[in-house]
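Dropping the structures in below, format is structure tokens.
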Structure 1
Amino acid sequence: MQSFGNFAILLAFVLCWYALLAGIAGQLFRNERLAASAQRASLAVFPAVAAATLSLVGLVLRNDFSVSYVAEHSNRALPWFYKVSVLWSGQEGSLLFWSLLLSGYAFVVLLSTSKAHRHLRPTVAIILSSVQAFFLTLNVFVASPFITTPVGVPADGSGLNPLLQYFEMVVHPPMLYLGYVGFSVPFAFALAALIHRYPGDRWIQITRRWAMIAWGFLTVGIVLGGHWAYTVLGWGGYWAWDPVENAAFLPWLMGTAFLHSVMMQEKRGMLKIWNVWLVFATFLLSIFGTFLTRSGVVSSVHAFAQSSIGTWFVVFLGLALLVCIVAFLLNRDFLKSENTLESTLSRESGFLFNNFVLLVAVFAILWGTLFPVLSEWIQGQKITVGREFFDRINVPIFLFLLFLTGVGPLLAWRRTSFNSLRRNFLLPACAAVALFVALFAFGMRDLYPMMAFSLGLFVVTTIGSEFLRGARVIAGRTGRNLLSAIGYLTMRNTRRYGGYVIHLGIVLIGIGLAGSGFNKDVEAPMPYHAHMQIGPYTLNSLARSENDNDNYSSESLIVQVFRNGQPYTTMFPARRFYKASNQPESMVAIHSTPLEDLYLVYEGDDQTTQQPILRAYLNPLVSWIWYGTIVVAFGIGIALLPSRKADSSPQIRPALANEEVALAH
């Protein structure tokens, strides 16, 4: 199986380079047969890489420790579902997984565009093959997962990193990779369209759809990573502005900017240069994030060990940027805007502000992430930028973005009259101010959380009024009930109303993030029958329990929880010792409600007294982050659905006409 895996990845390498070189030659010499042959070779890369991937997974499941990668990342007692996740737990396997996803994306793209966008298809295939060729070169010559164990065959492997032996790590990396890799597709279409001077209204739709898919995967992947950090690392938080966390967040921010500003190109023929570079930058930041994870230039719990592979990524990033610049300079006259900004009070202006603020966030996070590296290069001393820097800059930025999320639907294209703005702005603004005053009256004094809650209500009121306004028109003319009318309205314009649902999910996430301003924590020895108080909860230590299996041994504290003096629940924070890797790990106990999480960490025994140490956190509103992500994913699903065609019945036609008039004003 090892030999078969080596052969399959080498075959994929040969097919990919043939697809790249033959595709370029077919374009240069206008040889359609050669170009078609190149595209068929590009399609064949996917089954070849899939065969190599299945071979590696098979080697892991068979406990074949003659393969170095299997010996380093797996062991016999590891459950099978964690053995599957061994594929992306190390440098070599994760690069193979990247190649698998990229070849899968290319396979789907080339099949789905066999008729549509036929003029772009050969160039898109070349661009995707060039990215694929880079990763397959790494798979074959730099980081092969099929290398034989150098000194003998061990009886058992070193085991999977204990931090990765959690459900999220079976799902989180694939989601994140689907997002990272997925941005290669809009990059390929944008670059191909620029090279061929393809009309924007023809390529932008497919680019937007693929960007939305990649953005959705990346969103879910980032939040799953936050949930993993929250439930595994035992520090009571979910986001620490870690360099690798930031590396995933940067393309997310840039992709968000593109998905908003692309509407200006579709509606008004504006921001063509801006949109092309947003697509380019999103892809380049995805590769940059992969470089940070694998080069070892930054210290992170998420990063792989330091290696020379970072040089390859730097070279590839430089070449990709050079290609983007040359293509832009040769074709920039094709990207002239068809219209100009007519008024500050317009939806175009709102999108411009949104893009500007998102780019400020990108540059601030990028600067903070790279500052330790730059300071070491320049001064010879690594100066770390703390969480305070990121919070101080980004919290106001994200509050302003939340405000723009609510204002956007209130603005019309081209120009918004003051009367229209005042009429639409009044109810959301009053609701936000009323909540702010109420929070102040009830004793809240933290400005940022107060603003987050108030702006969240502002956005919810704005979006709710948008749904109700259109639904009432339809309900009044057709006799539908309001809920049915909302469903019909949503399916009539899935992109618009799916976007509103996404914004509602973002608001829920924002409320959950704002709750961190009220976190509490306490730490104390907890011998038997000792008590600890945190908020309304009293924690009583009852006993310890022990467990042992082939993979790990564990010790748990049994903690009885009282709320306001009444029995509430029993929790079991634990410590595990993983036998294969000889590593201890905390197992967090969390009792979650919509209002707050009670979070317990057994930190081991005091070295002097041998008494167990318990750390307790009380984290308000954390679950809103996870609920909000579900709403975002639901909204993405709606936005990706095709809009339903207009109903031609006599009862519906006038309702739809009135709906459009109502929404326009």
Structure 2
Amino acid sequence: MCGIAGIVAIPGGKPPRASEVDAMVARIHHRGPDGQGCYIDGQCCLGHARLSIIDIAGGSQPLANEDRSIWVTFNGEIFNYIELRRFLKKRGHAFSTNSDTEVIVHLYEEYGDDFVSHLNGQFAIAVWDARHRRLVLARDRVGIRPLVFAVAGQRVYFASEVKALFACPAIPKRLDPRALGQVFTYWGIPGPDTVFAGIETVPPGCLVAFDGNGRRLERRYWDWNFPHRRLRDGRSLNECLKGLDEALQGAVARQMRSDVPVGAYISGGIDSAIIVSYMAELVDGPIPTFSLRFADQEFDEGVFQKAVAERFRTAHTEVTVSGEDIADAFMRAVWHAESPLLRTAPVPMMLLSQRVRTAGIKVVLTGEGADETLAGYDLFREARIRRFWARSPRSKMRPALLSRLYPYLKNSPAASAAYAQKFFGQDLNAYGQAAFGHWPRWQTTQRIMQFLHPDVRAEMVLDYKAAGQSLVPPHYADWDPLCQDQYVEAHTLLSGYLLSSQGDRVAAANSVETRVPFLDAKVVRYANELPPRYKLLGLKEKYILKRLGLGRIPAAVCERPKQPYRAPDSASFFHRGRCDERVAQSFDKKRLLEVGYFDAEPACKLFEKCRRGKAIGFGDNMAFVGIYSTMLLHEQFIEADGARGKQAPELPQAKVG
């Protein structure tokens, strides 16, 4: 994990100066504190902030091929670089380093833009082809590493984070109401939009190139794909278990390639436990592991985390987080996320990565991605029930199955039979439409819209039922309904929120690289080809993964119902009816009117409701956190001058148990 930045002048544009790119790199120093590099040739300037993990002595960037005609600045890891290096040497390419970076320039020489299809990794790449005066930007298949860009004044600007672009005066600073509407629906923004007007992201699995005439080429080189629903797959469960075992074993082995120690997160769930089990088979000595504990027992999974750490005899560290800790660190989490947040969950993850870094660890493996690839979410079960119900809409028995969902919530939306009938029973006749399975979640999230200023709401409201079709490919209807739901989840919550605000951004805040074996290219391909019945058997989520875990991880962890990672939301900001001054300032009526995104009267009433501890369910909590984070985002990125925008707010020390 590193930080990249650069400027390329297209015809008529002013040649970049090294000082401009140096200023961009300085804004993302947290991503790569181990070194800084720059290349300039008149039309192009590339910058790099390095976190040294592979070839510590020789892997500095930007890096070139033998005749210095192809240059690269790169963020991430290429996990199959050893195999690629061997192949490229046979093709006659000469290497000057042992880094994974160097395979990129030689692959580009060999395959042109198709180089990216040969990479198994998590990456954001900028290639400068000096011979053809051509810039190529590429991002990994599922969107683990960020890459944003803007075109302004006959120049292309790119970077790992928006704050680096804002080091350049030519880049306008304005939030895009349409994109805010996407955040307030999907939790994140499907590419290519970002929350900032005029700034785009390279979407996952895509490549964006600018040729010598400034013409733009966009190409999707990979997308999630699933077998046709009518294709009969006769493989037995045991055959599929063997294949999944081999795929995960290979992924963990590849992702442990590093010249520095590699640790792991233990969440208390099956996903991270299985990753640690494979790691334990590959190394001698204890694995450094880290877990997040909560002072509020409703959110704490310490018993299960301890069971995993003891089973595999890891060198384990716990970080205990309170509501006060979340409130204190929330401002910096927004600064790193560069997006409104609807939950506080990224904040404890940022505090955890801080402890990882102070322990001297730069790389951790996580269990992220298993729920998307192997159907672990309640949303998938909920959608199955609703489709089953839709075939007999008058049935009283079928909706009763909803009571098996959300057992971990104090205010479960399925706890009241009458409410469940009314809420989940909406639009059953539309069960064949795109993204049908996601409609209840998006409806709940869009409650934030009622707090918007009417003028902003007119620009922002998103008809998610109509927009769902734009999220899916033409052959979407050929897939099993579970696969349809997986596709939408991967293109909204996974890439737009989990891998960004709750993933890369809060780990990079402390110069930590997270690796996700469940999203390894080979694992994703294998999981997507599995028969859906092995992923969701009836209402048994991640069925095949649980079978794989039998005997491999502690039974208490393997057999426990899915409990998603959560953190206390609005309650974190109020203690005995009092709140932090920054929160009160953001919800001050005059301040709300001045900024203009929200309708001051309803927002102030929500503030009072939360202050009294009367927030109800997801709707109130998401609205509170969404309003507060948007106000902070505006303050930090739109109003801030250069000095205020350069530095992150000070991060308090996490409590270590």
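Where a number appears in this text, it was derived from the coordinates with a stated rule and is not lab data. Computed from a predicted structure; not experimentally measured. Cβ atoms are built from the backbone, for glycine too; each structure is taken alone.
The table for this structure:
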| read-out | value |
| --- | --- |
| Structure with the greatest value (metric relative contact order in percent (Cα under 8 Å, 6 or more apart), set 1, 2) | 2 |
| Identity of the structure behind 46, 30, 22 (criterion: Cα extents along the principal axes in Å, for residues 90-169 alone, calculated), options 1, 2 | 2 |
| Per Cα Rg over 2.2 N^0.38 Å, the highest-valued of structures 1, 2 | 1 |
| Structure with the greatest value (metric volume of the Cα convex hull per residue in Å³, for residues 514-561 alone, set 1, 2) | 1 |
| Ranking 1, 2 by mean count of other Cβ atoms within 10 Å over residues 226-233, the structure that comes out highest | 1 |
| Structure (1, 2) behind the derived value -21500 of helix-only ellipticity at 222 nm (-39500 (n - 2.57) for each DSSP H run of 4 or more, over all residues; to 500) | 1 |
